[in-house]
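Each structure below is given as structure tokens.
Here, each number is a calculation from the coordinates, and none is a lab measurement. A quick note: this is a predicted structure, and the numbers were derived from the prediction, not measured. Cβ atoms are built from the backbone, for glycine too; each structure is taken alone.
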Structure 1
Amino acid sequence: MKREMRFAVLASGSGGNACYVETGNTRILIDAGLSCREIERRMELVGIEPANLDAIIVTHEHGDHIKGAGALSRRYDLPVYLNHKTLERGRRMLGNLASPVILHTGQMLTIKDLCVETFTKCHDASDPFGLVVSGTGGTPDQNGTRIGLVTDLGRSTGLVEDRLKGCHALIMEFNYDQEMLDEGPYPLDLKRRIKGQDGHLSNVQAGELLRAVSHRDLRFVVLAHLSEANNDPDKAREEAEKALSERGYKETKILISYQDEPLPLVEL
């Protein structure tokens, strides 16, 4: 019997990232790039009690992913799952963690009845990873419900595509529109960094990735980490719709996450 899973993107963008995932028995936060107080406020806005969290997973050490992780860990005595390089590079901002749990990128974790598959991705951090979460208690064959999360991605790879295939929900990077970035106010070196192979995905690149991993049972796609300066939600949605339409999957629901407000809980 399939277990219920729910998720909410609490914040997404260069100002801070956080995503909540739960099953009937487990509640985790993936990244905590806002202040502790703001994460608590956004959780409460979507009907989640912060004190019920079981763990935090940190994907890489950039401040928009770890800002509130240390304070949340200490306030609620939460384990924080992260790899060694992320801990070392982020130690100053993280501070003392209540219970750091070191993982190796590529490792599969079990947190109560959640299975978390980690995989390496291309981004300019020390050892960043994407992940797929399933409510299976560590045995993927028991339950096909899977949520894939990959933002802060400079380019797709065969590994990324392999891991994201078969997900029922995807939270994916749609960072910038090429023309808006080229003509926008950012300095040239920052534009090059964003467009680089360890930077971020454009709408077109993200659409190509979505074509590669979409399937008939993909129910939701959340467009994430949209640049406020270099993207337009309508442009991002257009690329996602085109990718899904070309594959014949017009029933997949497209959601857009934002920096300043959380998305409501999505049930799978």
Structure 2
Amino acid sequence: MGFISNILGRKGASQPETKPFLVMVALSASVPITEGLVRKGLDELGSPTSLGDGSGKDGTLSCTILDSTQRPGQQIGTMALSLMPAPIPWMELESACARSWHWPEAAAVLQPHTRHWVIYVHAKSDPGYASAIAVRITCGLLGQPGVLGIYVGSAGLVHSPEFWRANLDSEENACAADLWVHFAMEAFPDGTTSLRTQGLVNFGVMEIEMVHSRKPYEEMYERARELAGYLIYEGPVLADGHTVGRTVDEKIIVRHEPSAYVPNEMVHRIYV
């Protein structure tokens, strides 16, 4: 069972209403979304969620999301899927493609797209649950002809369909961070490096920053990725002054401090 399935299967107390999750799927041709298409995709994934009765007009499908396992038939959220008869603005995609280290062909693949789907998911439970449903629903549609790639606007990320599917079944907690969080890094002439995340706020937790660290950037990235996955799964559990580490003896201080990049924003400042 992968990490996304683990989130969908966990038993936790519901939290207040969360932000919706949005995914855009670039298409090379017009592929209408139908209720049958979405249901078939979820069934093929063995999803612990199902769809209630849907309604649609003007290329948009709206459905309730139902629990299929723990509380069969209980509504746990809503979704809306729309076919947009225009490409995603290239000014948004271009910078995301330029920094897509795991998909160097992104610009060449995505630039010719002519249409896109917008997938909207709003769950009544915790943000991690909402994101897991969005991943499932998106995966259920990726097998259609003309699908070129995925754009997560909240983090400025693009993903290939293969990368998205691979993270669905990953056992690693940080796989959710790979899909939803951008790790921006900046090198300085004095040999230090800074890192900032973009996308954690959608999960109801503060972003992560490491400022002017002398650690290798690979180590900074891996630590931030692991911590982001932990926060996505556990929520806002790191208080000011808490410590984190990979072993019982390693104690890295976490502070709640003003962002070095965004005015009036508090972040998890990690001292490495």
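Quick notes
- Test item: volume of the Cα convex hull per residue in Å³, for residues 91-146 alone calculated as 99, pick one of 1, 2: 1
- Read-out mean count of other Cβ atoms within 10 Å over residues 59-66, computed value 17.8, structure in 1, 2: 2
- Each of 1, 2 could give mean count of other Cβ atoms within 10 Å over residues 83-90, but the derived value 14.1 comes from 2.
- If FRET efficiency 1/(1 + (r/R0)^6) of positions 75 and 203 (r between Cβ atoms, R0 = 25 Å, to 0.05) is computed and equals 0.70, the structure in 1, 2: 2
- Read-out distance in nm of label points 7 Å out along Cα→Cβ at positions 123 and 227, computed value 2.5, structure in 1, 2: 2
- Ranked by Kirkwood radius over Cα pairs in Å, structures 1, 2 are topped by 2, which has the highest value.
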